[in-house]
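Listed below are the structures to be examined.
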Structure I
Amino acid sequence: MERPGTVRVAVVQASPVLFDRERTMEKALGLIAEAAEKGAKLVLFPEAYIPCYPRGLSFGFAIGSRTEEGRKDFQRFHDNCVAVPGPDVDRLARAAGEKGVYLAMGVNEKNGNELDGTLHCCVLFFGPDGSFLGRHRKLKPTGSERYIWGEDDGSTLTVVDTAYGKMGALICWENYMPLARAALYQKGVKLYLAPTADQRDEYQCTLRHIAIEGRCFVLACNQYVEKHMYPTDLHGYGELESQPEVMCRGGSCIIDPFGRYLAGPSFGGEEILLADLDLDAITRGKADLDVVGHYARPDIFELLVHERKRS
């Protein structure tokens, strides 16, 4: 039973049905329902959950050359991405409304009006009334992620109001961008979402640091993926030969404003992590550290964020 001043949240560490938007969507809808049945009021899914994070694949890219087979795998990936706006967005909104939850879903986004052919790594936000609240596009794809995703501008540094405080997200290694973190703190984020593809032990240090630095709750979410889950008819399937059987072991967790684990980290399988957040812990934490208040020193430092949409 939820106590006054608390909220139950769920982090869904799950495998997508790789390269299959429809089957991954069906799985996601079932997991949303399961989390809601467990009392969750906020449900977070991993980075690029629909239709997958294509770990281990090159799509035929090398510096100075591309392959036709890689382009065909990219076409398959593209065709299974989520159009925004589009029917998949509407389905997720209905699911959030039917279950009465705030939902944050990691997707590979394609432009729903077909004016722009570039894909983006994206988090979609939905409200318990069935509304689409907005999106955040990854600002800086890391390394070879740039093969599949473009960058975006500051207009999607989205923070949404919830009944439990402001909620925002940075994706994976965006959380290594100090000024991006500062931008979210400056917007008053209390529920800091960190969908990711980073399964390293070292990344846990980053997540705990953010919780302490921002005096916020951090919800981190990763996929669990084994090699046999990949479609064997991908043109680049042979590239996976050198990959381990467990290609992504997870690492999802929920952390309080003092850097303490409330759930996880979870390694080694699919799991829905749950935690009851004591929202007053944020206020108690800011007694001695408030990076946008008495620790900010605005007489010395100033952060300017360009949030105008740039075409």
Structure II
Amino acid sequence: MTSSAATPQTERAGIPRPRATPARRISVFLSKHARTRLGLLLAAPLFWLGAVYIVALAALLVTAFWTVDSFTGEVRIDWTFDNIVRVVTGSLYQTVTLRTIGVALLVTVVDILIALPIAFFMAKVASRWLSRILVVAILMPLWASYLVKAYAWRSVLSEGGAWSSIVEPFGGETPGYGLPAVVITLAYLWLPYVILPIYAGLERVPDSLLEASGDLGAKTWRTLVSVVLPMLWPAIIAASIFSFSLSLGDYITVNIVGGTSQMLGNLVFTNVGAANNLPLAAAISLVPIAIMVVYLTAARRSGALENL
């Protein structure tokens, strides 16, 4: 009734009635169907995600079941589980897998232990002005190149480097190149990705809860364990996903500061390049994918991801 009554008014005012073009009909239809609008809005990015990411992973999975001709070196489409069995049962791959998981877990623990006090100071102690400056300071290392930071740590950890000049007066020595250097470098590289989620989680913790805990006689440690940590757990899980997954798939840092140490990423890189064995490289790359699936499933079952 409103539209029919408005038409004579628009005609008397000299305003022509809008033409019922196909574009206008589509616009009217979309204005009445919010879910259709949302579906069309997400269609393009979801299609791109499916075509580029999911299809690439599917192709990777398929390649793992192919084989390489031992004489010509060409990849043949012969469906076999030899590559999967070789990766699962081979002692070399088992050792490298355990080493990679250990490094990723250690980097995650180190980053969380460093990030917790920094994020707490930013969220609950520092003024708003200082907090913003600290956020910018944490983000600044991300502006530098990954390789520049990795090679900078190679220089720091080398004999006669900055590390040696700091610890030698106290009887210490540089860790040199190896797994300790890999953990130190990766912990530095991924620390901003751990601080920011924990900082965001701490900002959602009401200050009134901390004050109430103190008024009831709880000490600082008791307040952190009983009040802050349960509410912060989802943010810690999210931060651990970043550091763990990035460390799990890294191979450049190991090549730069790892010495003779190898991780899963190195084996994939070697088989793609020098060994020219793409099916075996695909089979190896399925290991970190499987580990992350298990990790995310465990995080989801813990209920932490539902509260993010």
Structure III
Amino acid sequence: MTDLARSVLCWAISDGAAGNERQALALAQALGLTPIRLRVTLRAPWNLLAPRRLPGAAWAIRDEHGRLLNAPWPDVAIGCGRRAALVTRLLREWSDGRCFTVQILDPRIDAGAFDLVVAPQHDRVPGSNVLQTIGALNRVDSDFLGKARSDFSRLSEQPAPRTAVLIGGSTRAQRLDNPYFDALIDRLAARPQIDGGSFLVSVSRRTPASTVSRLRDAFAKFPGEFWSGPGDGENPYAGFLAWADRIFVTPDSVNMISEACATGKPVYTFAPRPIAGKLAAFHAELIASGHLRRLDDTSHPAQPPPLAETAEIAALVRKRWRMFNT
């Protein structure tokens, strides 16, 4: 790959949403590239209709500092999310077809507007240039986990078994309210009574402040660490994944569940209410493959290999990219 990646200008494009940006960066890095991170904003009405093309789109697109996008155009553009998709599709034209364009997630327009589309199976995106995944692309692999174990070696001092608890927030597909967290805390609190151990708890930017306080108080009774932001020090999320013996993830986040499943460790979730929409299909696929288990499941099935989709997708993208350059 070194011959093709050498001196390649790559843009990893997103709207700045953490989940979108992480996927674009993960694919670029898996291709052996050092991407320029580009966070774009769109002015109205383009922001509402993206990635559909309207006159004046070039003027409406700005970087995070409010600047227009200009040449030199990238050799490879990897976008994630519908706002990024407008930029990714336009780069084909702006570069006179020299930019290889990859769009992650359902672009909501014909996949033919891009050289490649990488989308989850549950999005059901048609097209001969569509590569399908089960979950979200991510950077979690053996190298990532090894570095995290070294960087956060202090976590080895926490009592085993160590349970990582990754908390998101409500979405249209799954509501996480006070009764939900009451039930979750009751179930997780029963674990130390059975096998001891510690909790490594991380919340996201989508977790309401009131929920963060509630969880902090609940987990203060047990050994472990709790992280909710810079006030708690450096973000130990990677270390939590690396040092955990098992991982619990709230059901709302495709990204966090995918990253947890990429560790090769037992991953659990708790969804007392029916999950709606495409998220339900995502859960069903992972439960069927054994990568995801329900929290109340007391069976001990064989642990499948890590969900290593990013490396597999990168190999397929690399093949198409080589064809593009011949």
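Read-outs: derived from the displayed coordinates by stated rules, not from any lab. Note that this is a predicted model, so its numbers are computed, not measured. Cβ atoms are built from the backbone, for glycine too; each structure is taken alone.
Tabulated data for the structure shown
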{"item": "Highest-scoring label, criterion being distance in nm of label points 7 Å out along Cα→Cβ at positions 103 and 263, among I, II, III", "result": "III"}
{"item": "Label whose coordinates, when FRET efficiency 1/(1 + (r/R0)^6) of positions 31 and 175 (r between Cβ atoms, R0 = 41 Å, to 0.05) is calculated, return 0.05 (choices I, II, III)", "result": "II"}
{"item": "Answer label among I, II, III for the case where helix-only ellipticity at 222 nm (-39500 (n - 2.57) for each DSSP H run of 4 or more, over all residues; to 500), calculated from the coordinates, equals -22000", "result": "II"}
{"item": "Volume of the Cα convex hull per residue in Å³, for residues 23-86 alone - structure with the largest value, from I, II, III", "result": "II"}
{"item": "If mean projected area of the Cα convex hull in nm² is computed and equals 16.4, the structure in I, II, III", "result": "I"}
